Structure P
Amino acid sequence: MIIQMILTYFKYNCMGLNALANSGWLVMAVSAVFGWMPIYTLKVRGCVPEGKSYMKTTKLADNGIYSVVRHPKYLAGVLISLSLVLVSQYWINVLLFLPVLVGTYIDSRRADMRLVEKFGEDYTRYMERVPALDPITGFLRHLRRRG
């Protein structure tokens, strides 16, 4: 992703498709939501001990952003990478997007295994309700559960 950032700096909107570049900035803004909301949600809902990192939860947080996707920070990384593809429109950035997808998928699966060990059956049921990285399916499921 760092290489993508550098290439985007030098190859900004290289095809001259302004609408595509602008949509990339919109995707970047959406990624900020998925990147920052977990910090708040885990601090408030994850029963984090005083003075500890928001990642040191003692309770499964399955509400807020975590009722839409299980791994919002990973999704934020994918969205940032996608936004760099859209903003730069450079073919190498498209190729570099693929390892980001594969790596994120692998990392999210590993995280799921660790979280099943930590939270047990509660996390297994949570995995059945909430997709790992698909915000569209997650949002639709969230709406059905609320309605």
Structure Q
Amino acid sequence: MIVNISITILMYALMECVAWFTHKFVMHGFLWKLHKDHHSKEHDDFFEKNDFFFLIFAVPGIILVAFGVSNSFHYTFYLGLGITLYGFSYFFIHDLFIHQRFKVLRKTKNKYFINLRRAHKLHHKNRNKEQGEYFGMLYIPRKFKKNKKIGIPNN
């Protein structure tokens, strides 16, 4: 049981690295056409082309969970579970909290969440493919933590 929980937690943590790498080199790289609308206000739809990345990230998790379940909860189930839990975190933090796709979770006094929102807003200040910064979701580098010189409001 401890091994399975450890696999799930390790995979969840590894997904932050995968998300950072994919955001920096894929979304702001050769698949910019899918991610570009996420950095602009030119779309009026609830959904963005950028939402296709949900499927790209979900498919490996689904495959690993399905394989693991069909093989008596093989370790691949716990790998897929870590990916899936990270996906839930992404939806909760990125779509609900940061971008307010649904008007919930608007106010917080939690320093971590304030800094997380601030760092993401700094990422979106740049509307271009290049010269972006802060590509992660959960880990906040020190330079993005509360700094009066930045001038980004908390909400």
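Out of P, Q, which one gives 0.95 for FRET efficiency 1/(1 + (r/R0)^6) of positions 28 and 100 (r between Cβ atoms, R0 = 25 Å, to 0.05) as computed from the coordinates?
On the way: P: 0.95; Q: 0.65.
It must be structure P, since only it matches.
State the single structure among P, Q that was used to calculate relative contact order in percent (Cα under 8 Å, 6 or more apart), giving 32.
Numbers: P: 32; Q: 27.
Matching structure: P.
Matching task: -24000 is the computed value of helix-only ellipticity at 222 nm (-39500 (n - 2.57) for each DSSP H run of 4 or more, over all residues; to 500). Pick the structure from P, Q.
Working: P: -24000; Q: -15500.
It must be structure P, since only it matches.
To test your reading of the models, identify which of P, Q gives -0.58, -1.33 for log10 I(q)/I(0) by the Debye sum over Cα atoms at q = 0.12, 0.20 Å⁻¹ when calculated. Don't skip to the answer; put the middle values down first.
Numbers: P: -0.56, -1.17; Q: -0.58, -1.33.
Of the structures listed, the value fits Q.
For Rg and Dmax of the Cα atoms in Å, for residues 36-123 alone, the calculated result is 15.4, 47, so let me know which of P, Q that is. Don't skip to the end; give the middle numbers.
Details: P: 15.4, 47; Q: 16.1, 48.
The structure behind it is P.
Only the coordinates and a few stated rules stand behind these numbers; no lab work does. For clarity, every value in this text was computed on a predicted model and none was experimentally measured. Cβ atoms are built from the backbone, for glycine too; each structure is taken alone.
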